[in-house]
1. A value of -0.63 was derived for log10 I(q)/I(0) by the Debye sum over Cα atoms at q = 0.12 Å⁻¹; which structure in I, II was it taken from?
2. Hey, Cα extents along the principal axes in Å, for residues 108-211 alone derived from one of I, II reads 46, 30, 20; which structure?
3. Looking at relative contact order in percent (Cα under 8 Å, 6 or more apart), point out which structure of I, II has the largest value.
4. helix-only ellipticity at 222 nm (-39500 (n - 2.57) for each DSSP H run of 4 or more, over all residues; to 500) computed as -10500: which structure among I, II?
5. For which of I, II does FRET efficiency 1/(1 + (r/R0)^6) of positions 124 and 220 (r between Cβ atoms, R0 = 25 Å, to 0.05), calculated from the coordinates, equal 0.85?
Structure I
Amino acid sequence: MSNTDFVLAIEDLTVSFDGFKAVDNLTMYIDRNELRVVIGPNGAGKTTVLDLICGKTKSTNGSIKFMNKELTKLSEHEIVREGVGRKFQTPSIYENLSVYQNLEVSYPKGRSVWGSLFFKRTAEVKEQVFKIAEEIMLTNFLDMEAALLSHGQKQWLEIGMLLMQDPQLLMLDEPVAGMSAKERDQTAELLNKISNNRSVLVIEHDMEFVKKIAHKVTVLHQGKILAEGPMDQVQEDEKVIEVYLGH
């Protein structure tokens, strides 16, 4: 495969903070409709990689191409507009709005809304809201104030708010932290479904959860890739065992 076939092509990516390399010459490729999980001990550079992709942090050198477009020169909101969605660890939903309204306000703005287009648009938004609500298992909660949802449902709502923008790459930082076992299983199903028509990049600590979702696992250690491949292969890797179990 040439580099142009990937949704995301990260090459020689480095970022230094005061001389410390948080990400060190990293090269990673993500396919279309791939669900990639990045694991690694604390301080391995996992969140920094997401920060670099979404433009929150600027790299010292290297390149990040998304659908062949260089992202390192773009601002955070330009990167969102290109089709990259990111969910942080703490959900940022509008607690005092209903589930329906949370999804509705997430619909991309910037198309003309004048005259008869307005009615067409309203129907379009409504259709999208119902479609996404079903995906995130919240169809029966559309009228509920978001503050009243369970922790897991709030996380799903935030994923739904990103899906309203139809990103081609969705990045999630520890999506199942604090969830019940049942919610974790449902989230695994949700992510498997979502990755049918977009690429998903997940950072996760919960290994049981990783097994349920990962197409491919990348193990980061001290800002470098220690191992990469299917979960069962990575688990057997001597270097990975040493880093995870040797301390």
Structure II
Amino acid sequence: MTGSTLRVERHGPVGRLTFDRPEVGNAMDASMMAALPDAWAELDADPRVRAIVVTGAGRAFQTGLDMVQLSRDPGALREMSRRTRRADLRLTGWHLGVTKPIITAVNGVCAGGGLHFVADSDIVIASSRAVFLDPHVSVGQVSAFETIGLARRAAFGPVARMALTGAHERVTAEEARRLGWVSQVVEPEELHPAAQRLGELIAANDPAAVAATKRALWGALEKGLTEARGTEARGAAR
């Protein structure tokens, strides 16, 4: 499946989902958000696909919601606000119950809502030119879902610092590796080959065992996570 904002490809046993709006930092517009659930479902249901790589086209990975476009589409903006209030987002594999291992390959800037895909992936690797930031508070918004998820899988203090300083602080790829947000940093030209190799290593294992291991790991992490996100969503909606 290939759309105007989201590319879905297969490279052997590895599926690839690419955000494809490089001219706006791959920000999510209404079309991309509508395409994401079907794209995840397509790859998760394909028996040939054993792992899924998520990445971005161009120099950015993902920069969150495209508020300029959404301001011109009141229906989509209302729907996104409704889902946020109900803690019912449908963007990441975690949101949508994807059973196959997900590798996020951060190729550039990862900002705001882009952090969803880092927090919700099984494995994250990054290009050496990747940077992470959370500008929510700098534009008068609450940082909730993304940073809650990231804080549950890594040290709380650095996540809180990034969330509370907003656009004034950027975390480099090497800092993110040291903090445990990513497991590997490679040169930009090596990012996609490294993600493909990692997907193929996963694909070489028994798929039932891999699926059960993923369930067990997330089950351990999940305790309290959904409740925490739901509580924060209700507070942010006040």
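Taken together, the values in this text are just the output of simple stated rules run on the coordinates, not laboratory data. Note that the coordinates shown come from a computational prediction; the quantities given were computed from them, not determined experimentally. Cβ atoms are built from the backbone, for glycine too; each structure is taken alone.
1. II
2. II
3. With respect to relative contact order in percent (Cα under 8 Å, 6 or more apart), the highest-scoring structure among I, II is I.
4. Values: I: -10500; II: -13500.
It was calculated from structure I.
5. Source structure for this number: II.
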